[in-house]
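Below are structures written as structure tokens.
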Structure 1
Amino acid sequence: MKQWHLAYQANCWGPLGGDAVGVTSSSQLVYRTFGDMERAFADIAEAGFTGVELFDGNLLDYSAVEFRALLKRSGLQLVAGYSGANFIFDDILPEELSRITRVADRLAELDAPHLVVGGGAKRFDGVISTDYHKLGAALDRVKDIADKRGLTGHYHPHLSTIVEGPETVDQIFSLTAIDFCPDTAHLAAAGGNPADLIRAHKNRISYVHLKGLQKDPFKFTPLDRGDIPTGPIIDALKEAGFDGWICTELDAWDDPTEGARTNMNYLKQAL
């Protein structure tokens, strides 16, 4: 097996949301964890992870100098920032891309390798076929933003967007050159087989979000439980010759520190 590096998303250390100003200003519509990033970073490092990903809003809360100090205190490496947009509405696309550019600039300042975006809005009156072409073109612009800053850009299919299950995943990656960041739980929740999708798109995968899923009642889980076995997903990544960062994620958990430790204990055995 090639060398894998293990990161963790800091989104579990508080409620998830966004900045209210984004309702009236698309350029300011960031994701955010309303929690203590100092504690999150310390807990992630204590659990044994060496990298961290966080939302764009939390990333932009800090100057580059402040963020370097936070990384130094925790001993972690910044691996990725996660952002998103509607991407299909022509009038606001420049506003959305300006925000993603700010995120990419900060990631590049901090020597992070990856920029991840989700999105592709569902219209209130239904999806139209041109939405996929608009999304694909916008993602190519995100890729260009990332490329110019020495980052790798990724698209993350996500529940509640126009790209959820296998058919739309295949469709969008025929329309854009951006890399594919598979989120194993979101793909499974939308009816996909994450291992099969990894095999099908292995040449486009250089960063992974790994997490568990319980279907009923719906919730994301640590890797050692839930309805989607993690073992076949890891096997598919090994078969694909994956070489890079895997980011484990647990969107909401009563004890985020315990969740991080549980995930690391699973990964130590599985890898």
Structure 2
Amino acid sequence: MKRNDFRFFYPLRVRWAEVDMQKIVFNAHYLMYFDTAIAEYWRALALPYEEAMHQMGGDLYVKKASLQYEGSARFDDQLNIGLKCVRIGRSSIEFAGAVFRADTLLVKGELIYVFADPLTQVSQPAPEVLRELLTGYEAGQESYTVRHGTWAELGAGATQLRVEVFVHEQGVPIELECDAADSDAIHAVARNHLGQVLATGRLLTYAPGIGKIGRMAVKRVMRGSGLGRVMLDTLSSAAARRGDQEIVLHAQRSAEGFYQRAGFVCRGEPFEEAGIPHIEMFRSLR
């Protein structure tokens, strides 16, 4: 078993609480590593796990978990947990797992899940869409699609997510979240292969030659997956194609670092919008 056998990896660093007196990881923690990695695997499939399983009419339950030890991880090691779906039966799904320190294999794992009714926990056939998602991901296919277009084309999905993020999570009054500018904006929406909306944003004309990106929202359980940057790049590219020379945005201060990493620079003094601290940021498209 080698690193290049896996498409998916979850990186982690061994903490002090996970080792014994010799600074070697307790055996049972490797199962925790795999369990943590499997949660990130579903995010790599662009699946908000709870909502996705509810839509597919079931849930996954561990049937078997086994480990084979080849070496020991130690305190402060940087590890990579590899996972690969290797078999899908009638109702069972088998994953091969491996713990690597650099290119050194430390632990092999076998994880078998059963798709079952969440009320009775009686096994039932794995949905065809789940089979397609797993086999497609392992074959290198993208886990989501991105569309950009008009409010008439994408407004329903964008509204659903924006209300979820801005109104329900952040407490923004709905009359401030929804405005007339939507009808003239270019919108972008990312959906997974179940049709669930994962991320959105819009592009306005701020001034001649200047675009303004706003209403950037990513579903809570998908944050950190890179979808925010995908939305930002999609809208920036749309601005460049129509000839804009600069893009601006009003960034929530908590997201300032995210935009800085994408090349945006702060301008002016902080201010509040809808009771939330913001800062104007810009990036040249020349």
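Each reported figure results from applying straightforward, stated rules to the coordinates on display, with no laboratory input. Only a predicted model underlies this, so the values are computations on that prediction, with no experimental measurement involved. Cβ atoms are built from the backbone, for glycine too; each structure is taken alone.
Observations on the model:
- Answer label among 1, 2 for the case where Cα extents along the principal axes in Å, for residues 79-134 alone, calculated from the coordinates, equals 41, 19, 17: 1
- Structures compared: 1, 2; top value of distance in nm of label points 7 Å out along Cα→Cβ at positions 71 and 239, i.e. the largest, recorded for 2.
- Computed 19 for relative contact order in percent (Cα under 8 Å, 6 or more apart) - originating structure among 1, 2: 1
- Of the structures 1, 2, the one that 2.3 was derived from, the read-out being distance in nm of label points 7 Å out along Cα→Cβ at positions 95 and 183: 1
- Read-out Rg and Dmax of the Cα atoms in Å, computed value 17.3, 49, structure in 1, 2: 1
- When helix-only ellipticity at 222 nm (-39500 (n - 2.57) for each DSSP H run of 4 or more, over all residues; to 500) is computed across structures 1, 2, the figure -7500 traces back to 2.
- Of structures 1, 2, the largest value of distance in nm of label points 7 Å out along Cα→Cβ at positions 39 and 207 belongs to 2.
- When Rg/Rh (Cα atoms, Kirkwood Rh), for residues 47-118 alone is worked out for each of 1, 2, structure 2 gives the greatest result.
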